[in-house]
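Enquirer: Structures for review follow.
Computed from the coordinates by the stated procedures, all read-outs in this text should not be read as laboratory data. Bear in mind that the values here come from a model prediction, so they are computed numbers and not experimental data. Cβ atoms are built from the backbone, for glycine too; each structure is taken alone.
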Structure I
Amino acid sequence: MKNDNMMSQDERTLSVPQEHEILLRLEKAGLTKSLAQEIINSPKNLLAEQIVDFMTMNEDRARDIMSHGNFISIHLMENWGFVFSDKDKKRLAKIPFSRQLLQECQSTHILLPVPCMSVLQMTEVVKNGKLSFEVADDIKSELSNPEEVANWHLIHKGCVKESTNLSLYEAFDNHQIFHGDDFPVSTQAVFCTIFVQFLMTHTSSFVGEIIRTSDSGNDFFLGEGVIFIYVKGVNDSKLSIIVDATYNSEKNGIMGIASERKPDLITRKKY
């Protein structure tokens, strides 16, 4: 019986010596008969495609997959004033999301690189009359911490609807929101997404929403605090944002959580 994943002779692009050399190198790296059989049996050739995606998924391929306006390049962000070191660019050369996942999220998510910059540093990029940024003085220190490493993020446009009318902990325990493939977005990544989308489209998917971030705000309300970001609106080409803190138990019909997809090709490493 013919395997659906098998290629015809006309479809093959590698020479026999190349195929032999690749197999030898894979065996040396740990490929066993059982692993090879898993690749062969993978439905719709998914495992083999992920191996190729791991080696080839870069900005050009991702741009072709994502819907217009939902892919942000490093070059475009640098033109706006965001800073990426040579080390950052080397790390970001490969995108850790498969073609299948990007196709699934091409209209609902934004794919962008988040640099090693603090929120306050990012606000300097957006200023020049384009940003109204109200933040309590005691919260500014929370916004001065940069991302530890630059990474690609695949972030849902707008808060997850199921996360409103829930406390922070209730939202985390809700498997409709965080079910293994999704996790909460960091404070820096949330702000970066809001700023970049505004610079590109003069609007924001988060307008009218209050975003809670779980990785900051713990110094407030005896350790029960959470920072919230209220994207008040976009008027006369100016983005208006209010940042403050509240109890993580507070519930509000427009207070939600931003979610992003986990990379499905490689594990992020700190170097």
Structure II
Amino acid sequence: MQSISILSRKCKVLFGIICLYNLSGAIAQQNNKLKKSDSILVEKLIHKLNLELIGDNLTKKQKKNAGLVDSLLNEYKEHYNNGNVMYSPDKSFKIVVIDGDGVGGTVYNLYTSFIYFPKKSIRIPDSAQFFPVIRIYQLNNHNYLVLHAGLTGSGNYLYNNFSATLFAIKNNQLIYSSINYGASSISPLKGTISITQNQFIMDGDEKANRLFNLVYNAKSKNLSYSYISQPSETQKPILHTGSFVYSHGTLIFQKETKRKMK
């Protein structure tokens, strides 16, 4: 399992259970040293994506001029600068996430992800991007569950995101699994259960950070979540807690409770 710390995130891995207690800690500290080959790959992808940001008007010689590329990126106010690499437990593939940021009226985050097989790679569509990967679980029948986390939005509308994406690998193709969302408050996404929480909810309250969590128990096959929502500034925050269970290639909603917080 190889990864590189790219955002301020914090996670723990204990007995097959992974918990993200505070998205302002350091991500994926299980192993923050990349293999040399992965480090080279990340650097190449960063350069490739940065060239895409500034367009195709450069000559081959100009594209190799790091100083010129950096100056143009400053002009465009967007750039990629870090990478995260995580291997599946069976080493049949790895997920590479390249991240960066942009500056408009406020700062925002950029993410582009790839899946690498031994003889093939796939660029993930923008509509289904991975955040930096924390852990990959191998389930049955070539099914995998990926836990990943990142930031979306900007300014006062900056959101922590914690996601679990379920898919199967067949013939070096990624096939997203169906999910039974039931009566949960989770918004349907392609093969994904994702919770979000505004960074400014209960700002500075460590309890709010601890309550924002997504946990998979490999023994019970239970995926539990908790997060805080606040419909408006005049209303009390609401704590959502719920769970799904993995069964026969899908995640099935079990229950959810909602409680107004004091």
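Enquirer: With mean count of other Cβ atoms within 10 Å over residues 37-44 computed per structure, which member of I, II shows the largest figure? Before the final figure, lay out the partial values.
Expert: Values: I: 11.5; II: 15.1.
The structure with the largest value is II.
Enquirer: I have 20 for relative contact order in percent (Cα under 8 Å, 6 or more apart), calculated from one of the structures I, II. Which structure is it?
Expert: Structure of origin is I.
Enquirer: From which structure (I, II) was semi-axes √(5λ) of the Cα gyration tensor in Å calculated, if the value obtained is 32, 24, 15?
Expert: Comparing all candidates, it corresponds to II.
Enquirer: Suppose distance in nm of label points 7 Å out along Cα→Cβ at positions 77 and 133 works out to 3.4; of I, II, which structure was it derived from?
Expert: The correct label is II.
Enquirer: Here helix-only ellipticity at 222 nm (-39500 (n - 2.57) for each DSSP H run of 4 or more, over all residues; to 500) has been calculated and equals -4500, so which of I, II was it run on?
Expert: Checking each candidate, the match is II.
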